[in-house]
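> Take a look at the structures below.
Every read-out reported here was derived from the displayed coordinates using simple, explicitly stated rules and does not represent laboratory data. It should be emphasised that the depicted structure is a prediction, and the values quoted were computed from it without experimental measurement. Cβ atoms are built from the backbone, for glycine too; each structure is taken alone.
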Structure P
Amino acid sequence: MEFPEAVLFDLDGVLLDTEPLLANAWFETAKEYNHYLSKDKLLELKGRRRRDCAKKVLRWISKENPIEELLITQKLKVDKLLTQAKPFKGAIELLEFCIHTKLPIALVTSSSSESFKIKSSVNPWLNLFETKVLGDDKFISNGKPSPDPYLRALKILGVDPNKTWVIEDSYAGSVSGLKAACNLMFFSKDIEILNRLINEFNQDKIQKINELSEIIYYLKLFKGF
């Protein structure tokens, strides 16, 4: 990898520690229908748009209930939880570093406009992003793992995907970024998913990180300061 033309950030599980909150909301929602979601199934929901998650959950619970009913049930549970969302260590510092060095950035998330509003109300620093591609962006047909969200961000910024870094924690989000031809900073300790990504994509485009501060280190290293 070389110094990037832009850095594209996922939100949940990268900037905000919301994944346990989201998983809990889906677990409790499925329980309303007498179905218990396994750890593997909850992992499958990670990084996807809310409606896409709901479609999967409906199939798993084998119910003919309307998707809107399931979404309402889940929304009642998740909205309260999201106000508890806290930033990961180094998230704000990384964002400010990119802005200070005039490195183009964008937020590329499966979160809807409404969900982002809740999260940013308790984390106002998220509004530092001038470019945001949200889950209900009208120009996106398919959410992650489709490359559409990242392709949209690349088009807005006008940057080369091969010189762009994507920071992701989920399999769906990582696939989305890699399919868009970006380089992946994989912010997760899940070695099983990492190995799966390496087997499916070019290993040279994937870098595992354990802390967001590592990205500042790499940026300084490649820039020579």
Structure Q
Amino acid sequence: MGTYLILSEKKWNQNLAQSFDNENDYWVLINKKEDFTLEKLTEIGPEKIFIPHWSHYIPEEIYTKFECVVFHETNLPFGRGGSPIQNLIDRGIKNTKITALRADEKLDAGPIYLKKDLSLLGTAEEIFLRANTIVKEMISEIVEKDIEPVPQSGKPTFFKRRNPSQSNIEKLTDLEKVFDYIRMLDAEGYPKAFIETEHFKFEFSRASLKSNETIIADVRIIKK
């Protein structure tokens, strides 16, 4: 009987552990930073820790003691770094890979278990939900086939984590780019695309790009 752990703070990953739990294996979910400690993990004793979405640093004391499998939405070594979905869409990329890799001392530089295709159509939340289904398949394959990771090959490229100020669409001049900004930030926990006036902030979500060169979207108006 194997023990495995899912580490994610996002709602679209919360049912992963439950979906795997069966008479042969025991699955645990951790979704809070304060629970992700060496002491807690030593108590659980997982064979592998699967990390679909985690915004915090993984301590060396953890990734050296436990096999930590990270899922990153680029075709590594292309696109190491933060905000992969947003950086890809901002570059006009419509399809990517989910890469499963082992965590080590360098960000997104560890050896790779496997990769699967991922479409970047739809809102960020729709993409993450789609990714969750693929991640589930990848976890099953890694466990069932006991896949060993292999070192990355090729020249790496790097993404910078986006900050909230980059969600401002005021200076964009292309309609499709505006649409992409709205959809790529339309998920729980992400700073919505916005414009500001002296007294108000307008946040956009649920965008639809129409054939007559218009965008229909929901707007949240916040008094400053």
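> Hey, helix-only ellipticity at 222 nm (-39500 (n - 2.57) for each DSSP H run of 4 or more, over all residues; to 500) derived from one of P, Q reads -7000; which structure?
For helix-only ellipticity at 222 nm (-39500 (n - 2.57) for each DSSP H run of 4 or more, over all residues; to 500), the value -7000 is produced by structure Q.
> If you work out volume of the Cα convex hull per residue in Å³, for residues 113-176 alone for P, Q, which one comes out largest? If you can, show how the numbers build up before the last one.
Working: P: 101; Q: 151.
Across P, Q, volume of the Cα convex hull per residue in Å³, for residues 113-176 alone peaks for Q.
> Still on this structure, I have one more. Have a look at P, Q and say which one yields 1.3 for distance in nm of label points 7 Å out along Cα→Cβ at positions 137 and 161, as calculated.
The read-out was computed on structure P.
> Work out which structure the value 19.0, 61 belongs to, where Rg and Dmax of the Cα atoms in Å was derived from one of P, Q.
Traced to structure Q.
> Of the structures labelled P, Q, one was used to calculate distance in nm of label points 7 Å out along Cα→Cβ at positions 153 and 185, giving 1.1. Name it.
P
> Which structure, out of P, Q, was relative contact order in percent (Cα under 8 Å, 6 or more apart) derived from, given a value of 26?
On the way: P: 26; Q: 15.
Corresponding structure: P.
> For which of the structures P, Q does the calculation of distance in nm of label points 7 Å out along Cα→Cβ at positions 73 and 97 return 4.4?
P
> Computing FRET efficiency 1/(1 + (r/R0)^6) of positions 33 and 105 (r between Cβ atoms, R0 = 25 Å, to 0.05) gives 0.80 for which of P, Q?
Among P, Q, the structure yielding 0.80 for FRET efficiency 1/(1 + (r/R0)^6) of positions 33 and 105 (r between Cβ atoms, R0 = 25 Å, to 0.05) is Q.
> For distance in nm of label points 7 Å out along Cα→Cβ at positions 129 and 145, which of P, Q scores largest?
Structure Q gives the largest value of distance in nm of label points 7 Å out along Cα→Cβ at positions 129 and 145 among P, Q.
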